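Scrolling down, you'll hit the structures one after another.
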Structure I
Amino acid sequence: MPLIEIIVVIGAYLTGSISSAIIICNMMSLDDPRTCGSNNPGATNMLRLAGRRAAAMTFVADLLKGVIPVLVAQYLDFNVLWMSAVVVAAFLGHCLPIFFSFHGGKGVATAFGAIATMNWQIGIILFIVWSMVFLIFRISSIAGISSAITIPIATWYLSAESFLPMTIMALLMIWRHQDNIRALIAGNEQKF
């Protein structure tokens with residue numbers, strides 16, 4: 001039984017479960033981001049609620065939640081499938097954090113940090129897609145959804161062994177954006 005791999009996957013989930021936005025709001029004596037703004041504990045909502053500094057801190061912390069577990073997996077020489085499991089676990093921790101009543105964010109920053117650490121080429125592609133879509137539309141959710149759609153395509157060509165777990169994660173990421181999709185259809189999604 002691959003005990004070390006299972007421990008690292010669990011550790012990745014627990015690391016992902018540390019909700020950066022909620023902790024930063026507590027430190028700054030701000031309202032819980034799950035109950036104001038878009039009710040999402042992520043960098044975009046933090047930008048609206050608390051400004052650039054809080055949003056940047058949240059983004060970096062969320063990014064590191066994906067980076068650190070994958071670095072551990074790389075150090076331990078995990079194969080691609082176990083590495084993919086670590087990526088997905090960190091993402092799930094952010095979306096469904098055990099420490100915060102399973103009410104988390106959409107997982108874009110954490111997934112990006114994890115994927116880019118696992119495969120830097122896919123990371124560059126996702127960064128380009130997110131940036132270009134955001135510059136065109138000025139809407140974070142469209143950029144996030146576009147990145148999620150890109151994950152299976154890029155993975156198919158650059159890391160075929162991880163295609164299935166990465167595709168499942170991408171679909172979950174799109175599902176986490178369902179409120180944004182409804183707002184986009186209704187024409188109510190906020191621009192920057």
Structure II
Amino acid sequence: MNRQPKAIVLGVSTGGWQALNRTIPELPEHFPVPLITVQHMASSSDNILVKTLDQASHLTVKEADEKETLNKGTVYIAPANYHLMVEKNMTLSLSTGQPVNFSRPSIDVLFETAADAFGASLIGVLLTGASKDGSLGMLRIKNRGGLTIVQDPKTAAAPLMPQSAIDLIEADYVTGLDELANLLVELTC
């Protein structure tokens with residue numbers, strides 16, 4: 001990676017609740033970058049995932065807000081039924097645009113906008129899921145010089161999403177969930 005990472009984007013779908021609960025609480029209190037997350041969820045979902053992760057974590061975990069400025073040590077999670085995007089000025093934005101890959105929020109939307117905003121200073125993480133959402137976003141991150149991490153499909157509750165990314169790009173790291181938090185700390189600290 002050419003520069004110190006300034007942000008991490010993370011995408012997860014089927015099996016994501018467990019994956020996030022095994023990763024985010026393991027990150028240290030003084031984690032040096034923001035972590036922006038899309039978890040596929042039903043449009044009627046409440047923010048119980050945010051509350052649960054916030055209580056279990058050393059970091060602040062919150063639902064992303066429109067025009068919010070990114071802060072290190074904070075985990076931003078896309079609200080149900082909104083695409084989450086990163087603007088060029090490093091603020092967040094929400095959209096009710098058409099679903100992408102049958103999803104709103106879409107992982108590709110987050111990854112592609114973050115890659116355009118952060119370029120080589122971005123780390124993209126794609127975990128378990130039963131769709132191909134996130135693969136094109138990982139390609140954009142890779143093409144902009146960012147670092148890509150994909151969950152080992154053999155360890156995923158639903159292997160299609162990480163396998164689709166591996167089929168499309170040469171990921172910088174393919175890892176199991178048990179190693180992910182330590183890898184993120186290693187790459188950012």
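Readers should treat all values here as calculations from the given coordinates under stated rules, not as data from a laboratory. None of these values were measured; they are calculated from a predicted model. Cβ atoms are built from the backbone, for glycine too; each structure is taken alone.
Annotations
- Read-out helix-only ellipticity at 222 nm (-39500 (n - 2.57) for each DSSP H run of 4 or more, over all residues; to 500), computed value -23500, structure in I, II: I
- Among I, II, structure where log10 I(q)/I(0) by the Debye sum over Cα atoms at q = 0.08, 0.10, 0.20 Å⁻¹ as derived comes to -0.24, -0.37, -1.43: I
- Structure from which 21 was derived, relative contact order in percent (Cα under 8 Å, 6 or more apart), options I, II: I
- Winner on FRET efficiency 1/(1 + (r/R0)^6) of positions 11 and 147 (r between Cβ atoms, R0 = 30 Å, to 0.05) once structures I, II are ranked, highest first: II
- Value 0.65, calculated as FRET efficiency 1/(1 + (r/R0)^6) of positions 75 and 131 (r between Cβ atoms, R0 = 25 Å, to 0.05), assigned to which of I, II: II
- Comparison of I, II by FRET efficiency 1/(1 + (r/R0)^6) of positions 35 and 163 (r between Cβ atoms, R0 = 25 Å, to 0.05) - largest value held by: II
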